[in-house]
Structure formats: structure tokens, C-alpha cells
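Structures follow.
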Structure P
Amino acid sequence: MNILFIADPLDRFQIYKDSTYAMMAEAAARGHTLYACEPGHLAWSGGEVEANVRRFTITGDLADKRRSPWFAAEAASPRLLKDFGAVLMRKDPPFDMEYVTATWLLELAERSGARIFNKPQAIRDHSEKLAIGEFPQFVAPTLVTRDAARLRAFHAEHGDIILKPLDGMGGMGVFRVTADGMNLGSIIEMLSHDGSRSVMAQKFLPEIKNGDKRILLIGGQPVPYVLARIPQGSEVRGNLAAGGLGRAQPLTDRDREIAVTLAPVLFERGLLLVGLDAIGDWLTEVNVTSPTCFREIMDQTGFDVAAMFIDALERAAG
């Protein structure tokens, strides 16, 4: 099968920890042919969506996860997306208008017969922060608003809260405000752009000391291990991008309850791969753009997440 990865530039990959690379390596090992492009290489013309793509191969000693270069690529050439066996949208956020435009183009390609994973409409329909609102039974006290007075009242009620933007990633823009309310007004003004943008407030969960857990759902089934991303020092963010320490561990009973409830619903909507975030017993995010943590779980447990993913992709692509 020919597989196109729409992703960040290949020469920026840190392959020792990159989930997209893990997918690529597993697909190549099975004999699939790999192609890559970036969202900016997509174009609609004459009623069809095409992209300037590069066929590439994985090179070097696969045991060396820090090798560079790690691939050899041919010159780019235009190709219709419908001609690929599968197209994987693996571009990292931010989820800005260019990202949205890419999903519109991919949806046009779908109408011509392209097989896109995750489904473009499903990516747009599931805000990674707000999608938790569909499953309130698993959500700690949370408020989304641009109203400063309501945010202040939420703080007064709960005393210790987290504030964050709806379009952040990797822990960017996340603030904790404790009972003294230090800098609450300034944080609200900054995150809400003086009341012009909505902000998410959540009750602070002390269980964060045990990690912000990434629960992976693949093909409607949970991976049996999570990656608990544990804040270091005085940091309140567990994100690996913010310096968190990743520790793989088995699903708890509550993790599994959340996973088996959400997995079939999200899979039915065209989400082949989802990364749920949970702190303690509470669901905090539903990540659908470019979920990660394959490599850490694989290295620490031996469970082959990439193989599970390519199995699911082969079934879905037919």
C-alpha cells in the first residue's frame, strides 16, 4: 500500500521519540511504500486535490534512534490524494486557519475517493479541549467562558484552579492560580485577550503529582498502557514538551472505564487514533490532531503500539 504522511518536515523529526516515525518504520517493515508532504503542499485544481509529495525510504541502523539523516527522499512531484491507499494527517498543531483549510482540502479529496485518517471533519468537530463536554460524567469541575466575572467566580468557588487557552498545545499558556488569587486578573486578561477569546478553567487536581496520563485509543480499542507525564520540581504541567517525565504504566480501572466508553463512539466518527488525557480519575482533553506517546510506551513496556496502529490502518483502508 502507498501511504502518504502529511506532517512537519522530515528533517525536523526527533525519531527517538516521534510517534509518526514509529508509524513509518512499522509500515516500511511491512513493505508499504512511504510518501510525505506538508499541509502547504496541498492544492485543489480541476476538481481534484493533489499534493507535491516525496517518496522516501528509511535508512541507516534502525537501532540508532538518534541517527541523522534517517531517510532518503526522491524529488517532489504532484500526485492525486485519491491514488494513495491511505493518507495520514499527522501535522502538529497549532489548530489555526491554515490547519482548518487543510482539513477542508482533505475533505474534498475524500469526496473523490481518498482515504484520510483521522477523518478531516472529525478533526474539526472535536475541539481538543471542549470535546470533554460530551462526556460530563468523567469531567472535573470545568468552565469555558470569555466572561472575566464568571472566571473570577469560578476561582472563588474552587480556590485552586488551572486556566488555559482553548487552542494551546504542549502545556503552553497553562497557569495555576491558588487561593490567594495572585495575578488572576492579569492572567484572565492575557488568556482572554481582554474578553475577546474564550478560556478554560478547571479545578486544580492534586493527582497531577502522579502524572497527566495519555490514554491511546486505536481503531476503537484502548492501548493497555498509558504514559503518565509527571511534572518535575515546582512545575504544574506534566507535558513532555514542558519537561515532564514520562512513565508508562497499565491502565487503571477508571482509565479503562473512560477508554471503553469513548473509544467506540470516537472510532465510529472516523477517528482512528485518539489520545485522551486524564488526571487521576478525570478526563481533561480529547486529542485528535496528532496524538503522540507511542515511542515512550513501546520503549518502556515492549508493547508494540505502532504495530497495533498499522494493523488498524490496514483494516480501515481495506
Structure Q
Amino acid sequence: MKPQSEGQLVFHRFIRHRAAMVGLAILLLIVIVSYSSVGVRVAGWHIPGWWKYDHTALLPIENGGHPTRDHPFGQDVVGHDVFALTMKGVQTSIYVMVVLSVVACLMGITVGAIAGYYRGWVDHALMRLTDLVITFPVIVIGAVLGKLVQSNGPTALAVALGLIFWTTLARLVRGEFLTLREREFVDAARVAGASGFRIIRKHLLPNAMGVIIVNTTLLMAAAVLLETGLSFLGFGISSPDISLGKMISDYQAAFSTRPWLFWWPGFFIIVLALSVNFVGDGLRDAFDPRQQRLPSARWRFIR
């Protein structure tokens, strides 16, 4: 049998993880449907989708707003098509999730890498800063920052939340770097005259990518719930933008009379968070060599 590289082993373990494959398929389906159905705006250009109603259109209310063939998710009290609103909310939630995760990942990697490699007073200063950020409840400081940037749209909210969501990743990267910096290949790079930045970029970061990828994926699932919670409380996405949490907040009074206004945003919040979590669990198991299964024949022999 041809020997496999570490990347190939990780890939094969990941694709054999059934829950991760189901989560990835559902996540890709949601992304494709949400962006293709109601279209998307890119650099001022609007790319239309295949759904016939826009989320801003006020339409005649059919069948009392109950779900119909033309409006499978129903309509709200003023005539908006709930399917179009929900897909737009999914787009916003996915966008915030991605931008927040990128900002938090960059912050966490930078702080953790510098602290773990240089140690000493640099490590102490950065870790005390990390401890200070951790002491504040995320939902409280997120609400404060969210209120400050609320009028600036989803991008500003995502960046602001990313600036407080990096602490766990920073600690994990620091711990990984503290271990890796004592390895022989790092000593060889130092002897060869490589700078600290080059050692971090060329030798340490590639070997820490497993920890970074797994925890960034799990961070994305938490980001969905954080944005949803803040928008529900009124500290996140505000009009005219739409998110799933804002839809639940807007329609909470109609829960007993028009429950479909509440069901669909809640359903997609749960599915998004679960699917990203399943992908993260699969990546964690794939990168952990202890998760490698024995071949079935050998297992039967051992038993």
C-alpha cells in the first residue's frame, strides 16, 4: 500500500466521519439556496435570484398570511414574503459568522503565536491582556459594542464582535507554540539564521494548523448564536438589515397567532449552528491521531 501523508490521513478520517459529512452537506445546501434564491449584492451590483419575490416587497396578503403555494413560509402582517425574509436573514447570519471568525482567528493567531514563541515579558503582557478580556462576559461586552456600531451595518458588528471573541484561540495557539518551539526543526532553523518571524510563518504555523482549523470552525458555530442573541435583544443587526435573530425579535409577539413567523428563523438558526458544530467535531476527530480506528479485521482478531 502506498504510504499516505499526514494531510491525506486527515482528509480520509474526515470524509469517513458521517456526522461531519451530513453537517457539511446541509451547510453547503443552506448557503447555495439562500444566496441563489433571493440574489446578492456585490460591490453595488445586484445579482438577482430565482425566487420571484423580494424581501422588501409589500404583497397582497393571501389566505390570512398562512403558508400557500406562492408563499411556502407564509406572509407577515404587512405582506412581506417570509421565505424571502428568511433567506436574506440566513445570508446576513452567514456573513457575520464568516467575518467575525476571520477577525477572531487573525487576532487569536497573532496574540497566541507571539506569546508562545517569544515568551518572557511579551508572553506575560499578552496573556494578562487575554485574561482581562476573558473576565468580561461576552454577551455584555458584545451588547455594548453592538450598540455602538449598530447603525454601521453587519460588517461593523462582525468586526467588533471578532475583537472580543479571540481569547480561547489565542490560549490554544500559545500552548501549541510553547510545545513546538522546543522541537528539533525549530532549533535547526535558528542555527541556520532564520528570523523569529520566518520560523513562526514557515515552521510553527503549519504545524499548528490542526488546532487553528478545528477551533475556528467551532468558533463559527458560537458566532451564529452570539449574533442571534444580540439581534434578538436589540443590540445586533438593526433595520433596514435583516438577520434571523432580528426576525425572531420582530415577530415574537405573533408566536401564538402566526407561529410560522417564528418557526422558520428559529429552524435555520438551529440547523446552521448544528451543521457547523458537526463539521467542527469531524475536523477535531480527523486531526487527532488517537481517533484513528483499527482495521475491522484486526479488531475482530483482538476481540
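Listing for the model above:
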read-out	value
Structure with the greatest value (metric relative contact order in percent (Cα under 8 Å, 6 or more apart), set P, Q)	Q
Entry that produces -22000 once helix-only ellipticity at 222 nm (-39500 (n - 2.57) for each DSSP H run of 4 or more, over all residues; to 500) is calculated, selected from P, Q	Q
Source structure (of P, Q) for mean projected area of the Cα convex hull in nm², computed value 16.5	P
Kirkwood radius over Cα pairs in Å, for residues 113-152 alone derived as 12.7 - corresponding label from P, Q	P
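Read-outs: derived from the displayed coordinates by stated rules, not from any lab. Given the structure is predicted, the values throughout are model-derived calculations rather than measurements.
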